[in-house]
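Every number in this text was worked out from the coordinates using simple rules, so none of it is lab data. None of these values were measured; they are calculated from a predicted model. Cβ atoms are built from the backbone, for glycine too; each structure is taken alone.
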Structure I
Amino acid sequence: MTGKTIALWTARILLAAVFLFASSGKLMSQPEAIAGFEKLGAPWLRWVVGACELAGGIGILLPQTAALAALCLALLMIGAMASHVLVLGVASIAPAVVAFALSAWVAFELRRTRTA
């Protein structure tokens, strides 16, 4: 295994853990998640984001779907960052920025990955 392969797998496992944990709060109706999406004015969006985080957290671990999952998670984090800048406040934007950067890097590195 090369250093880059180890780094990619480490990033993928870390992202999976982060997004699976984040999805659990939304899908299990934790009060913080409910309050955040109510502040956005779209409480129903909590379910959509939670499902996307769950799918991405699983998909990023599967070699066949890892590149697409990483890209989708990066796009999801763009929405999260926009939500923080526009409504929720930038004080808590750091996790979304880090998750975006890591997801985008994984997507970029795996962009040519194809399985038959």
Structure II
Amino acid sequence: MNIDDVRKQFGQRVQFFRKEKKLTQEKLGELVGISTEQISNIERATSRTRIETAASIAIVLGVPLSDLFDLPLFDKKSKKKSDAIKEYVAFLLKQDEAFIRYTHDQAKLAVEHWKKK
């Protein structure tokens, strides 16, 4: 992976979160304080992005800055996986510690079983 790959993935994640928030490039640019053209360039990975700009974008989008750099690509398949994990974590948070430990141990056993196949 090189810097161009990182820039491309960053742009894809900005676009994903922008669309998730139902913002246009124009509105995101206005809220961040940069032009629509700059937002377009970021999403298409045709320009470098200063860390200050990336931080401003993250704030406006309401996501941690690290989420804009979460690699590998954030595609539909990984979003489904991420959603399933979030759903499972929400379920676990409602359980007592003994149940959580038990399910954790069972999951580890299942992983070991699948590795042997």
Structure III
Amino acid sequence: MSALLRLRPSAAVAASILKEVFASLRSPLAFRLWDGTEVPLGQGEPACTVVVHQAETFAELMRDPSPGHFAEAYATSAIDIEGDLFAAMRVADEVEAIKVTLGQRLRILRSLWSA
């Protein structure tokens, strides 16, 4: 098990990380974290919500927030998607274009370790 999998960030830290990683997202999307915290992203009313069941899952997803990692987490039931699955696929297309810089990755890692 990787060290990142064992990290347990607080929901407040996770919400902050999500807002940074997905700051450029225009499509409406929301995350519901393991403690029930809702994090709306994009513009407008979210058509779908990604439900993250465990803090460890969140840490692993943020290691590389790509559609492939989200698909794998969905396939293993580590996350659920509530709402319009077709809208979620449209958002995934936009998410694929997001590039997390090295600086962002280092800030995320620091946030996860200090959580």
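Supply the structure label, taken from I, II, III, corresponding to distance in nm of label points 7 Å out along Cα→Cβ at positions 23 and 55 with the calculated value 1.7. Only structure II yields this read-out. Using semi-axes √(5λ) of the Cα gyration tensor in Å as the calculated read-out, with 27, 14, 11 as its value, let me know the right label among I, II, III. Attributed to the structure labelled I.
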